[in-house]
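These notes open a run of structures that come right after.
FYI, it's all coordinate maths here, none of it is from the lab. Every value quoted in this text rests on a predicted model; they were computed, and no experiment measured them. Cβ atoms are built from the backbone, for glycine too; each structure is taken alone.
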Structure I
Amino acid sequence: MEYNLYNLSSEEFEKLCKDILSVYLNKEFRTFSAGRDGGVDIKQTSGDNSIIGQCKRYEDSTQLINNIKKEIPKVVAKNPKEYYMFAACPLSDNKYTIIYNMFSKFMADQKNIFDGNRICSLLSEEKYSKVLEKNFKLWATTKTVLDSLYNNESNIDSATLVYNIKEHQKFYVETNNYIEVIKNIYKNNIALIKGGPGVGKSTLSEMVVLNMISKYKDLRIIYSSYGNVSNIKNTISRDVNAKELIYIDDFLGQIYFDLKNERVSNLNTLIDYIKVNQNKFLLLNSRITILNEACNKYHSLDRKIEKMNIYQIEVKDLTRLEKAKILYNHLYFSNIPFEYKKEILENKNYMKVIDHRNYNPRIIEHITNRYDKKKSGLTYIKFVFSALNDPKQIWEEPYNNRLDEIDQIFLLTLYGIGVNGVKEDVHKRAFKEIIQNMYPQYTTKDYYDECSKRLVDEFIQFTIDDYRKNKIIKVINPSINDVIKSSFDLFNSKDYKSHLVVFEQYLKAYKDFSKTQQFEDLIVTKKIYDLSFNEGSVNEAFMLYVDNRSNIPMEMKDYYIIFITEDILNKRYSYGLDVKKVLKKLGTVNNFNKFDIEMLENDLYEKVVINLLNILDFKDILNTLKNLNFEKVKHIINSNKGIDIIFDKIVSDINFRQILYDMGNYSYKLKEDPSDFIYQIENEIIYLLEKDVVCDLLNYFDIEITDEMVQEHLDQIDIYTELDEFEKEIIAEMQSEDYIDDYRAEKYYEEQDIVDMFENIKDEAA
């Protein structure tokens with residue numbers, strides 16, 4: 001069988017040659033980039049330079065001869081006992097002789113030379129079957145395999161499939177995704193691949209097709225693109241023993257609102273047929289949005305999908321090395337001049353590409369095929385990172401052309417509330433308000449659930465807020481917000497501002513909203529109480545108001561009293577608010593007098609003092625409380641609650657771990673006798689009580705921290721738990737260091753593999 005060695009990159013070709021030599025000599029070898037071992041490509045995994053090899057992936061034998069002349073001094077310097085030469089191109093007898101004469105000192109005979117014909121011949125032998133199996137791109141793209149795609153005239157779109165495979169085969173990378181899908185389809189006879197735009201669904205499907213053709217020599221392929229399933233049932237052989245793979249690309253179509261009952265019915269029938277015929281296989285792929293819509297709309301399909309092994313492709317599932325291989329293959333086989341490739345190779349820029357947060361196979365294809373210096377006005381490397389930094393094109397096309405208007409409104413409303421996640425009930429209220437007033441054509445039914453089910457996993461995702469236990473909806477990738485933004489600007493310029501029901505909508509719709517008259521009106525008229533809040537509350541809105549104004553009008557009295565008497569301890573605040581700052585601003589003598597704080601009932605007055613004690617630092621506590629009635633404040637502070645808060649604030653600064661570290665880490669001895677540990681803690685408390693800011697507060701309000709209080713606190717410390725936790729911390733640190741060392745070592749070798757890979761591009765150019 002003839003194998004196309006030029007489907008392999010130079011890096012892949014070297015590994016193939018290494019595997020062949022390992023079998024040929026029954027020894028273990030490894031590969032090197034030229035820069036790492038003086039021009040040697042293959043060397044024994046252990047030992048000296050007694051056996052080395054060189055690999056040349058040239059298509060022209062004359063060019064090959066000219067190049068390997070340069071290798072003679074390097075080989076002489078290595079002085080190996082045996083030297084092997086591998087060439088991808090076929091060699092004439094004369095060329096064999098020329099090469100042998102160059103290296104005769106290091107070759108037993110011409111059998112040390114392997115040309116393309118000899119390599120292909122060896123790969124056809126049983127002895128080298130494992131080598132062939134390891135090199136997917138060789139056996140899967142032979143003429144025999146590709147020709148089998150044309151095995152009869154009834155195949156639908158077969159020309160398209162063959163064209164795509166021929167175009168893409170050089171770029172294939174065997175990923176974990178590929179291995180998992182292969183396992184699934186051989187085990188279950190059905191595999192469904194779903195994923196977002198540009199993640200490689202079709203490429204992965206093509207690789208699965210090639211794998212199955214190679215496994216089953218008589219396999220018949222029935223291929224359909226874009227969900228054309230109407231004739232598939234009639235195309236399937238009636239012979240139940242005939243092995244057939246039905247591959248449907250975008251099996252539900254590319255636009256979900258074009259779904260038809262007939263298509264879904266045909267799919268249901270097809271799935272049922274495959275399940276009862278062990279010689280029939282079904283490979284499907286679909287965009288997530290469209291699959292969700294179909295399952296939502298057609299429950300019969302949904303039930304079948306639930307029983308299938310759905311393999312979802314996500315870029316985050318690609319390993320770092322897999323990302324590197326995808327970039328390498330696209331760069332290696334691209335037609336862009338070497339001077340452009342060089343910009344990626346310089347300073348290891350390829351590392352920045354594969355580690356970029358927006359890495360996506362479609363972007364990689366884009367940057368290696370569509371660079372036009374005149375049009376872009378950018379250097380190549382700037383063009384690359386421009387595409388990575390602004391990957392809107394991945395979602396721009398599906399958003400603009402493949403989403404129905406109602407779904408665009410759904411996303412626009414979401415964007416208008418927040419880009420980091422919105423409570424589902426808040427979003428639903430805003431969406432319904434917009435529909436009711438701006439798009440009455442969609443009031444015939446409740447579209448909210450339909451939209452969310454359709455868009456989930458491709459445009460949006462749902463999570464649970466751990467803090468508030470709310471169901472949160474957010475876009476699946478930040479770049480989607482970049483696409484929506486331009487549409488939102490137009491959306492916002494219409495009648496949108498007249499129908500806002502969420503406070504955060506105002507923040508997004510108006511520039512510097514906290515400083516606007518609209519905000520003033522909401523506060524003064526108390527219409528703000530009618531709004532929903534995604535992140536904050538009315539009190540936080542009031543805080544935002546205070547934060548942006550020097551004077552608080554009397555109309556704000558109710559807000560002021562509610563906020564300053566609210567239980568604010570341990571609450572999380574939104575809009576970037578600093579509660580301490582606001583409390584200090586509200587706690588001026590002017591505000592206390594203006595809003596008659598002294599007229600509050602005792603329980604509310606106590607809450608004001610308690611809030612100040614809990615939130616502010618010692619210095620700010622004293623400066624603020626001086627503005628209040630001395631006797632009232634003194635009484636509250638000297639109550640059990642007040643003293644407990646102050647004492648807890650003092651001892652909260654004690655760092656048990658640091659004390660143990662300072663004592664020399666002999667916790668096992670302290671378990672027998674913890675008295676030294678107790679003594680150190682007591683000294684730390686005394687030190688904290690003597691700090692100036694603490695003394696000033698204690699003296700001003702005549703607060704007494706008694707020895708009994710200190711002793712009670714010491715008695716309450718769970719000494720042995722603290723010691724156990726400290727020991728665990730020490731062990732964790734040691735393990736962490738070991739883990740970090742292992743991780744660093746693993747990352748180092750992985751990085752070296754990546755560097756070696758990209759060095760091959762330089763070597764080939766040279």
Structure II
Amino acid sequence: MFKTLQKRFPVILVVVLFLFLILIPGTMAFGAGSPILSTVQNADGSWGIKIDNIGKASVYNAYPIRVDTYYFGTLYMYTTGYSSVTNITGGFQCTGSLSPSPWKGAATFNVTDKWTISGNVVTAQRSLTVSGSRLFDRFMDAIAMDFITTGARTSVNYFVPGCIYGSINNLKADCIGGSNTYGSGYSGIVRIREDRLPAPMFGIHFNDNTSITLLNLSPNGATIKADGDDINGSEVNDNRMQFGALGAEQTNSASSTIKLGYWFPGSEGEVTYPVATWQDWLAKAEDHGNHQWRMRLHHVTNGLQHNYTITLRFGFDEDFTTYQKNVWRYAWTGLNVNSKVTKYDIDTVRRTLVDFISGQVVTDMRGSGLLSAVDVKSGDVLLAGLEKRAYLGFIGKNLENVEYLLREAQKRGGSDASKFRSQADLIINTFIGISQAPPVLEGRKLNAFPGFSDYVFYPKDNVCYLRTYSDDMNAFLRAYQFEKENGRDHPTWLAYVKDFVDWLVKQQATDGSFPRAWNAGTGTVYDSSKTMTGLVVPLLLRMAVVTGDTSYKTKAINAGNFAWQNYLDNSNHFVGATSDRPDVIVHESSALAIEVFCDLYAATNDSTWLNRAKVAADINETWYYLWNIPSRIDGDPAELSVKPGVSTIGMNLCTTTNSGTDTYSSRDVVSYARLYKWTNDSHYLEIARMLMHSTKNMMALPGRTYDLCKPGMQQEFWFLAPARGYCWIREYTPWVSANQLHGIFQTEAFDTNVYNSIVNY
């Protein structure tokens with residue numbers, strides 16, 4: 001794919017000269033402390049850039065003007081140095097031009113770069129203008145820096161939010177940044193479109209605790225239908241595309257050079273994610289990358305301009321955990337998130353959501369429940385309504401939604417209260433008549449004919465997952481507490497949960513761990529992976545409070561310690577929370593980890609758990625979109641799930657294995673509210689406000705229903721990277737409503753004053 005044409009001078013000699021030329025007259029430097037920004041003259045008289053005094057994170061580029069041209073299926077790289085350098089306030093203005101030799105002067109790229117430094121941040125502002133045209137040729141340009149140090153990929157940690165966290169561990173081998181990228185047949189190139197990232201940044205952290213992070217703090221992100229509709233990674237050439245790609249180049253060799261850069265427009269490779277189709281989803285084939293380039297290029301057109309600015313933030317004396325926290329907060333400020341939050345009347349939102357789930361309750365021959373897989377436009381069950389499935393926990397959250405029907409009944413009173421309580425009772429009675437010691441189902445098929453099993457499972461038949469039961473049993477026990485506090489005791493509810501929990505604690509190993517899943521009805525282990533262990537903690541702690549039996553608390557602490565030491569820790573694992581994507585890094589793992597550690601802190605008053613909750617929270621927020629990714633310039637909005645004008649701020653990337661996006665983050669409001677109250681860190685309050693409000697941007701509300709069937713409806717997920725704003729299946733499932741209501745009700749229940757400061761800011 002790539003051929004290198006380094007203008008005028010051998011690379012090795014350039015590097016040697018570059019390291020020593022800073023000592024000769026003519027070298028200019030800015031930055032009284034560290035880092036130091038300097039221009040260095042090459043042997044051919046041209047100028048390069050160096051930023052050093054940052055330990056292993058020191059970088060240089062002897063020939064900073066770079067243009068990659070593409071013709072006849074090959075990308076050719078051309079570079080040159082600046083022809084002139086002028087002092088400006090805080091740095092340098094550098095100019096030069098490049099005319100690729102095969103074109104014999106038919107087209108020239110004229111470049112003006114402004115390099116400035118302030119504290120530990122270097123800014124590069126590029127202006128490129130094309131002079132002349134090449135009818136069939138395409139190109140991209142780049143600002144890329146080489147590190148003075150060398151090293152293998154295994155010697156450094158990458159930080160790319162929602163994509164790469166540290167090492168390649170727990171990344172699937174064929175995903176973006178996975179181990180295959182550094183194996184046989186691969187080049188070690190990782191280049192990622194910025195619309196795939198919650199914040200456009202790519203960081204490299206070294207073992208001397210220095211780092212460099214490349215950020216785009218003024219992203220445009222414009223794209224076209226042809227780009228968005230590209231399922232398999234075809235070449236697209238259009239000058240209207242205004243997104244870049246961030247990336248690094250490195251191999252597994254200890255002597256490997258390391259490069260970090262920004263390419264415009266944003267060609268992606270050497271691995272790119274396909275756009276999932278319905279068939280891909282059924283086969284889970286979307287959870288991998290394609291070993292190919294998704295080429296995005298501009299035509300060589302007279303007068304075409306590239307104007308963009310990148311920021312290089314240098315870090316000192318930051319371990320990897322601290323570095324990620326600090327650079328993310330730097331991006332939060334730089335992207336000016338607080339001023340871009342869309343504000344809502346949360347009381348209206350809450351009432352709309354509860355009315356919606358009340359309207360979704362279905363009663364059929366086998367019971368009542370909230371159905372999964374509902375078409376968001378028609379309101380009908382997908383697949384021609386052949387099956388009506390109501391699930392526990394995870395995607396279904398029938399018993400958690402029961403809690404919110406009961407809480408709203410208490411608020412409203414009157415006829416609404418009677419209706420909500422009646423519906424809650426119907427759903428409860430559908431599930432609690434079935435013993436769950438051991439568990440025998442994850443859901444029920446409400447329209448099953450007599451003589452046929454009505455038990456259903458997700459994602460595998462006859463398998464019950466710890467996540468499913470942890471979710472709904474804890475919520476149901478919370479509903480029991482709420483009702484009892486308001487003078488209504490339900491001993492059968494408690495007996496149902498206790499029956500399951502007493503079976504569950506017998507499954508705990510001596511190291512505190514739990515298996516991931518069991519065969520339905522038998523209780524034999526189906527999946528011995530221990531990555532879900534932490535998810536049982538809130539349920540066990542609540543059982544200890546409700547029953548007064550402290551043994552549940554002891555078991556919860558043991559489970560929490562095991563989870564921290566192995567899967568929910570500051571080594572950036574945070575894996576295993578979802579039933580359908582085992583043992584990979586997903587947003588839900590860090591989100592639920594905050595709940596686990598906050599609950600343990602509340603139960604023990606041990607600051608160790610609070611500190612662990614902060615680690616989880618600081619990683620978790622890196623999944624939230626901090627910038628607004630615009631809709632396609634062209635094409636029919638009716639085709640899109642995310643309509644033009646809808647802000648993407650507050651949405652979250654789901655997993656490292658694809659670029660699906662949803663609003664699971666709406667649940668996280670209470671987690672950050674708790675951390676704000678306990679730490680007085682105002683940033684956590686800012687996050688809670690963003691999540692309380694901006695996660696409603698895709699929800700149908702009175703007077704703004706988009707093309708959804710009724711107020712309260714919201715699609716489960718969609719894509720912001722290809723296919724921009726689109727999803728092949730427009731589906732609702734009850735976890736969406738449960739998470740939204742969790743963020744509202746549980747925050748209010750935690751602290752009314754904090755709740756009001758979040759809602760009314």
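List of remarks:
- Which entry (I, II) yields the derived value 4.1 for distance in nm of label points 7 Å out along Cα→Cβ at positions 470 and 622: I
- Here distance in nm of label points 7 Å out along Cα→Cβ at positions 494 and 614 was derived from just one of the structures I, II, and that gives 3.8; the source is II.
- Read-out distance in nm of label points 7 Å out along Cα→Cβ at positions 110 and 430, computed value 6.9, structure in I, II: II
- For mean count of other Cβ atoms within 10 Å over residues 54-61, the highest value in the series I, II is held by structure II.
- Structures I, II were shown, and helix-only ellipticity at 222 nm (-39500 (n - 2.57) for each DSSP H run of 4 or more, over all residues; to 500) at -9500 was computed from II.
- Source structure (of I, II) for Cα extents along the principal axes in Å, for residues 206-581 alone, computed value 87, 56, 40: I
- Across the set I, II, distance in nm of label points 7 Å out along Cα→Cβ at positions 142 and 542 reaches its highest value in structure I.
- Entry that produces 1.30 once Cα Rg over 2.2 N^0.38 Å is calculated, selected from I, II: I
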